[in-house]
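What follows is a set of structures for review.
Please treat every number below as a calculation from the coordinates, not as lab data. These figures come from a predicted structure and were not determined experimentally. Cβ atoms are built from the backbone, for glycine too; each structure is taken alone.
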Structure 1
Amino acid sequence: MNKAITDGLVLMPPPFSAGLNLWSREDGTPGSGSYQGQPNAALVTNDQDFAGCLELLKTDATQKLRSFAQTPIQPGLYLRVTARVKAVSGNLPSVRIAAWAGDVGAANVATVTQTGPAVQLTTYGEVVTVSAIISPASRTGVTLAWTPQVVYAHLGLDLTGANGGVVRIDDIVVEDVTNIFIRKLMDWVDVRDYGALGNGSTNDTAAFLAADADARGREILVPSGVFRVTSDVSITSRIRFEGTMSMPSNRRLTLTRNFDLDTYGQAFGSEVEGFKRAMQALFFFTDHVAFDLSGRRVDLTEPVDVAAVSGLTSFTTRRVVRNGSLNAIPGPGWTTEQVTSVATYSIASDKVLTGVANVANIPVGALITGTGVGREVYVKSKNVAAGTIELSQSLWGAAGTRTYTFRRFKYLLDFGGFDQLSRFELEDIEFNCLGNCSGVMLPATGATMRFMSCTFNRPLDRGITSSGTGCQGMFVDMCQFLSNEQALPVAARTSIALNVQANDVKLRNNRVVRFAHFAVVNGTGHLVHANHFFQGDDDAAGVRRAGLIFTQTNISTVVTGNYVDNCFIEWNNEHDAAPNWNDEFSFGGLNIVGNVFIASGITTAFRFVVVRPYGSGHYLNGFSLTSNSFRIFNSSIDRVDMVDTTYADLDFSQTRNVRVEGNSFNNVTQPIMNPVTVAHSQNTAADTWNVSAAGFVPFGGRIRLVESVVPEGTITNGSSAARYVFPNAAPGTGSQGNQAQLRWGEAVRGKVIVNMRMDLPA
């Protein structure tokens, strides 16, 4: 660094040939005496050692020589003052660099040392060089260590010792020697010092690698310019960018000490390109498993195809992106692709469409809709040559040839290009969709993707989409999903927070606001815990839709501790190609435990738990609804449960292992329970008593078992004589099968407590 060059500072005092009126015999301050016309001072132009010099007779104890010019003194500036002197005759004096230090008020700063060490002249005609380094910094090598109070100086020298000697003095030189101190002072190396040109075309790869190798703990500076790098570069030192990088799209810049969006955004001149380049490096970077967005927002005008950015289609090592926001800017890059095509479906190949017209134009990851197609069925893959499409789920009622619509939504982060991606985590990311696009498309296959403390703000269609099995073992924890359709009535909404196609998903501690559905869930082994999902609107007697939809019969899933607000849980088999029961697991394995269910502004027909068989012959085989709280505000409902018989009813003659108990009901006309405990009073003596469970039987089922009959008081005959007899029981009587007959063998009367069940043990 040279301030004379970079900042235009005038450091050099004038040459003696410019006139001795420019040189002071005192301090150099305005008004002090000059050497002009002094008998002991003269200019010499023909000295054999000096091109032009001042000849000076020493007449004072300290013979001063100071420039009237004010030389600037600044923090970070190091000046070397040099004088070349030789004795000509008379006594031999000593010589030293000297100065007068001034502050902003033009006063001398007397507290600083203003003279350097003296050098004794010992021989006539010998040229002796004296110098001193001046700076406001107190560092090793600084002769006159001043303070920032000093802002300028009158520079020169002193002659000390015996008077009477004649000396000749060459022009005094002042140099900026900051570069001598710069490495320790600035703690960086400049890539230009290693051959980088920064002209945008020359390959500067070697210079970057050389600077990194030589940095040894110092920071690398990339100054202004465009630095072209044509190979993969890994920088192990800290780095700072004033200029930018230019690289082919298939080459990677790996910054091991500055792996964050701030640095990458500076390196590539935009946060979008910086984000993509850092994501690219993340997949090949072994020193870091996490990329920090530095709390910044990245504005995107189109999806980030993560597989294309990385150049990979398979990756199974843990990686994390955290701490920032992805922001969708309106534009054509978010337009949904939509294709309509005719195809044929056969139950024999239940996850394939064949004879697909225009298959080349149907995008992988597209949502499929049409008659007989369940919710959240996607194009998992396609074979253009064969004219086939692989489906993410089977179709419940689409056998034959018909027309389908394929819609490929656009996502801020699209992992759909990965054949396999596992253990990828997104933490504390805001997906700011703003009604322009969807949030995240998961990979085709993979395991244990994780979303932690993320916000999905106003996704147009979907928050998180699984079009294959990339959701296997997925974690969605402490995230917030805010709908783009909050102002719409429930019936008009189409957006879904997320869907699941595989097994073992954990949905925990999330808040989900006014979507059409919170989650459409296939697969088994799920944990749905402590979420708050609410889907109401302001319409009087408004329609409500399912918050959670389970699309498989035997699901081995726990729904516990949730706040289910103005929506319900639906359990169906809409992803079954042959939805009629066929000696398979039927509806079982669902445990709904310890949840809070509330609703308001609804009709009496609303239900909180709905089973919807898409085929006949199914039954309940392992279901728990325990310790839940059901509450209705400003109205009431008939009951909390129902079977939606749009397509089929349940077979209640096969019900097994159903537990419904410990629930509380507020403004619910008919509570439910299983077992049902009934206090039956028979006032007229009869051989057969008909004991009714009425509407207490869950889902309107039938009684399959009488567990116990306990008389309360004495059982008597028609003559009031005590009878010590015990009845046999016939469950499932009455027109609805919700009664049991107690047959005593004789006409008796009295009161009994009867425990009845709608199920049998396994």
Structure 2
Amino acid sequence: MKRYIHLLAAALIAASLLSACDGKDKPKEEPITLSVNPTTVTFDAKASSAQAVSVVTKATWSASSSQSWLTISPANGTGNGMISLKASVNDGSSSRTATVTVKDSEGKLSATVQVTQDASSVKTLVANPKAFDGNKRSDLTYQLLIYSFKDGVRGDGVGDFKGIEQKLDYLDDLGVTALWLSPAHPTSSYHAYDVNDYGKLNPLYSTSNTTESAESDFKSLIDAAHAKGIKIYMDYVLNHSGKDNEWFKDVLSNENSPYRDYYVISDDPDTDISAGKIDNYAGAKEPGMGAWHPFTIGEKGYTGKLHFKLDWTGSTKKITVTESTDEAQKSNSAATKWLWIGKNATSVGLYETSTNIFEITLDVDTDWGFLIRTSSSSWNAGTKWGAPAGAGPLVFGQPFNLVSNSGSDPGDITFGGKTSYYFASFDASMPDLNYGKYNEAANSPAFKDIAATAEHWLELGVDGFRLDAVIWIYQAQIAANQAFLASWYDRLNAKYHDLGKEGDIFMVAEAWEGHSIEKQYYKGLISNFEFEYWGALGNALRNRNASNFVNSVMMYNKDHRAVRPDAITSIFMTNHDQNRAANDINKNVTLEKQAAAMLLTSEGKPFVYQGEELGYWGTKDNGDEYVRTPILWDKAGKDLAKNGVNGKVDNTMLSASISVEAQNADANSLLNVYKTFSRLRNTYPALATGAMSKVSYINDSALAAWYMTATDGSKMLVIHNVAGTEKTFNVDDSMEKVAGLLGTATADGKKLTLGANSSVVFEL
């Protein structure tokens, strides 16, 4: 027993010692914790840089935010780490807060960061124009080509009066207050600038292909347009008529024609010019542009057998023709010289009988004479040889001297009749009209007859006229053209008043010259197109430098009013005779939008050319038709008037995306930019009729800034940034009322930031 007790005691002592040893060597476990530093973060409104927060823990963790404007990166980790907090810009007027919560993976531990962001002093500007009162005051004219606008009724692919009437809602929605129609008279060309009858309308533009139907349709269009507050301006061609005009056809066939004085006719132009007898030269010895063209009255042809001998040996080329009884020869298929002869004019090859001597005997049946050709396939300069001016018919057996078309156009070599010459400033198909001495023009028969037709159209309801090529009426003689235009304007303005119309008639001329000459034409007329306007605007956009734009536009208006106090400066980009404006700015739609905004906020009477509002491009390289493209109304191309331009359209341009249908549906389209700024111009008198003045405190070359001030004292501030980057600058005027905006704009106190190619209009 005693031994047992000793053993038990020893065991207890050993266990006690072992327990004491374990307690001394084993450390206590520390609890897992989670903390963040800092626990508060503040951002400014712009939140230009991220802020870092450290996470202290041994656990696996994740981080989240209570607000979407705050982003966290990374959103999770294991052990100690760093998270980056990034706030978006606060463009609101109140500060905002967010909580960032960091939790361990088991959800037992968490820590928070309180985030605050200051309110922004930067305001994002939004246009809020006043309501349009329905009174269209923009004075915006739409240049419209009847033949390529819309095929309305006949399905022949040619535009017509009904097509225009059907799209008056489109034009009204565009804010248009007037339409300038291309020439509406009967014509021998698609473009209609060769007028065949000033007193009638082109049956091709009618419902039933008659002149009576055309006038009825035209009257319907006028009345429908007036109901929408849209005026109608006719294009009148006063420099020339068409060669198929009944007046001119009578001149060509009748030596005693009563219409001979309606045209510039001479039997011997050189002598008459030297003697000062050519009235439409107005005393000048050389025309500014144009040429004389021969015509023969009387029996000009011959039927019978003739022998032709062409002498090509000397510097003067000659032909001798004799009557013959020899056997007729066939055409020489290997010829280098040809006769162009016969009622149906064909080339007949001559035989070279000795060096530079060419002959043939023919049975001749010609009712007009003949010509010599040195090319069987072209009439290029130097290939056509005929009668010199004043030569008269040839005499059998006598050498007849020839001239080529390397200079003026040679006449037909005739066997009889009397050869005279008519003058054409443009080509032979458009003979110049003659109004006599310029200070007596109103008394000339041509003036009286053409003015009477214009009065008829005024009686039908027409509101004004666009006058074509006025500098060539008297061959670029400014004083003469001024006097003529004054007589023309006074005659039709009197008729306008007799009809009970308010104010004076609107009439604008195409005096296509530089500003220094164009401005002088205001002595004769109330308005002229300012051809330098697009030069100033296009250069500003292309070069991203608007430093001269405002001064240029102000100069145009000031100079015109100095000549005529009631002057109306007609401003435009390009027209039917020029390459499209879009080509000048590299088909850049962003620049096209700003061009629209600048045009419709400038001082003057704006004109928009058909298709410009859709971004049409095109050059004249392959024909004028390519700058006179029909309107693509819908994506499918229904009622496309492509036959009005002889089918010459650029199908790569006329894709569905450029159509009216597609652009109407796109709030950011070019078409909708035109609508927006046209509506502004219609809404605010200061934009419509105000005077332009420069904003002196804005001097950045990329900024075009001006005031528009109306006679009622209302005022607008207009600023365009033509740079490819945003611009920030001080504005000393109020920016509270944003009437119009293209692009982006923000304000921070007196500082305004305009985005690249952005424009803003403030009501002051």
Structure 3
Amino acid sequence: MSAVQGSILGNAVLRREDPTLLRGTEEYFDDLDVPGVGHIHFVTSTIAHASINAIDTSEAKTMPGVLGVWTADDIEFDPYLPMPLFAPHFSRNVLAKGKVRYVGDIYAVVVAETPAQAADAAEAIWMDFDPLPAVVDPEAALADDSALLFEENGNNVCFEIGSGEGDALDGADTVIDLRLVSQRLAAVPIEPNGIIAIPDGDSMTCWIPSQNPISTREGLAAALGMEHDKLRVAAPGGVGGGFGPKAGAYAEHIITARLARELDRPIKWTEVRTENMLSLQHGRAMTMYGKMGFDAEGIITGYSCDVIAEAGAYPAIGGILTMFTQTMIQGVYQIPKVDYKARSVVTNTTTTGAYRGAGRPEATQILERLLDVAADEMGIDPAELRRRNLIKPDAFPLTTHGNANYDSGEYEKALDAALAESGYQQLLADQAARREAGDPKQLGIGISTYVEVTAPAGMHTEFGAVEVDDDGHVTARVGTSAHGQGHITSFSMIVADMLGVPMENVTILQSDTDVIPRGSGTMGSRSLQTAGSAVHVASETVLDKAKQLAAHLLEASADDIVTGEGGLHVAGVPANALTWGELSQASKDDGRRPEGMDPGLAHELDFDGTDATFPFGAHVAVVEVDTETGAVSMLRHVAVDDCGRILNPLIVTGQQHGGIAQGAAQALYEGVFYDDDGNPVTTNLMDYAIPSAAELISFETSNTETPSPRNPLGAKGIGESGTIGSTPAIHNAVIDAVSHLGVRHIDMPLTSQKVWAAINDAG
């Protein structure tokens, strides 16, 4: 509830971050000027799987400007295990030892005075490798005769999870089955990875363009054997995107920091785009087998899902994202029984990690494709089939078969709004007319109804602090770390609304372990509901204390103290007032504070929302497919997303548009691919088809608002919703356009060649 009349919360407020971004004056990682910095170059394998016989660095060490060359024989690193859930024998030697396991595996490193000198020296390193059989197909990796990445494990399975009794399909009148591949994606943040490591005696500062520098310090400190208070990790003012993979400590970070200590001088690594495509963690990469049972009326009787996920060569968070897929396996539907099984396997490919949605899009993709296939085969309208099976509003809170504790939802309301805004009935009539006329350009209509989890898996707690300065300005500190989301604007709005100060008088500090004691960073669409709530509670606590102080100084009741222009005053007597600066100064004066009041106007806390929240929505995609060429054109995309209470609709709309764009990219354009020998064939932006604005349309977005009871703002996440809802809607639309020609399914990305081939195969 707002502290002042005329709340700014809920209104479209322009982002405070944008002027420096638009003028090009924001400082990014690569802009940092560090005197005496050396430059590091990672020498990586061009073979996907091989034994290392010998590496000769003698010539490289003599080249101009070279400060040092290292292999695993020259410097000892502790094995690096990105995720503790995996057995130790899946750990990575940060410098490859004995064998390399993917194209991009680091086997040597050069430090030189300039980047060019380091790259030239790297070219002089000679290696003798014995190639080994490579495995890039996750299903092939499960075979008894598959090549093994870690022989001591005995197979390539690194993680398994499952639930259910195995009887979910018993008694169904109709069983629909489908194999769906959610292809491997590259995040392609506009700013790649990097680090500047600056040693200072037994301490060190590391600048990293990270989305969670606070918790990244933990992994980096452990790998370096440093005490936390000796290691500062910070992100610059500008961080050019993250989308999940720019979280946590990478092998490159560990090596750079370690060698900076060895050489006792600053060392810098700036990732180039080809390195980024090979080394930054990839996303998705799941093969899913789904079976869904229905009764004669189209009511779901049970659901079975078997998932095979690629972890890449060295398992990290991507290997356990099947847990999130399990969490969301039921989606928005009433399903009596669910069987779920998932296995993650290592392959001779880049490690996978979290990418916008992180396991939740995959759950929605298989569910929504199964619903569309069922609608087609059972002769039921896709919207109607969904409506018959939606969870009703009176069911909340609800614990699902995936052990998700849904907080609130009005799924039918979102579906109805999306259908109405898209003009669904007229679209069906237009589609029927085209089909009857035999038009070579067919209309496709795709629906997706989804629910997702934000602040998942224990990420519902976050640090926040608020302090009023003696000049009346307010400083807030948060454990999240913005990299494009508009946090400075959103958190400033919360403080300004509660304390009645101008937004420009609020400073937000983040992303620096020197000023933020703890924090989990920005991922999982968690920031507003956790850090935002922490800022809200801290501001509220500061306001309550200030009212007690003002009441004491103004000789009034605290109940009569209200916020006003730049401070507090007695209700109805605005002249009887104190500014925030005066209140801050008085709070530090022992003679002016009430007895028993602590000095200062400040409060910090770790806000705990107790559980995740569950945003939801419905999307309708309209496409045109040229049946003669297979070309797909997006015509419309209507999205109705519910992220609980909306604080700034401008930011929400921006997140919706960005999410839909990335969801459309998976459906139609993007994919990381390897040949049979494990050679990547999509290593730059000439080969990896990331769409630009020219390939996309103007999206039609709106919202319903179903507040969450789990935080004082009523907020749920919005950062990933657009991605989760859009991909299956577009996927369904393309197949819907050609389903009357006998096409049942096409795997993504839905390129012209794939669609054309499917049409011809069906015909």
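Hey, distance in nm of label points 7 Å out along Cα→Cβ at positions 167 and 319 derived from one of 1, 2, 3 reads 7.0; which structure? It was calculated from structure 1.
Could you figure out which one of 1, 2, 3 the value 0.90 for FRET efficiency 1/(1 + (r/R0)^6) of positions 575 and 719 (r between Cβ atoms, R0 = 41 Å, to 0.05) was computed from? Walk me through the numbers before you get to the answer.
Working: 1: 0.05; 2: 0.90; 3: 0.35.
Here the read-out was taken from 2.
Given a computed value of 11.2 for mean count of other Cβ atoms within 10 Å over residues 127-134, which structure among 1, 2, 3 does it belong to? Source structure for this number: 2.
A value of 3, 11, 15, 14, 11, 9, 8, 7, 7, 6, 5, 3, 2, 1, 1, 0 was computed for P(r) over Cα pairs in 10 Å bins from 0, in percent; which of 1, 2, 3 is the source structure? Matching structure: 1.
Figure out for me which of the structures 1, 2, 3 the number 12 belongs to, where relative contact order in percent (Cα under 8 Å, 6 or more apart) was derived from the coordinates.
2
Computing Cα Rg over 2.2 N^0.38 Å, for residues 239-294 alone across structures 1, 2, 3 gives 1.17 for structure 2.
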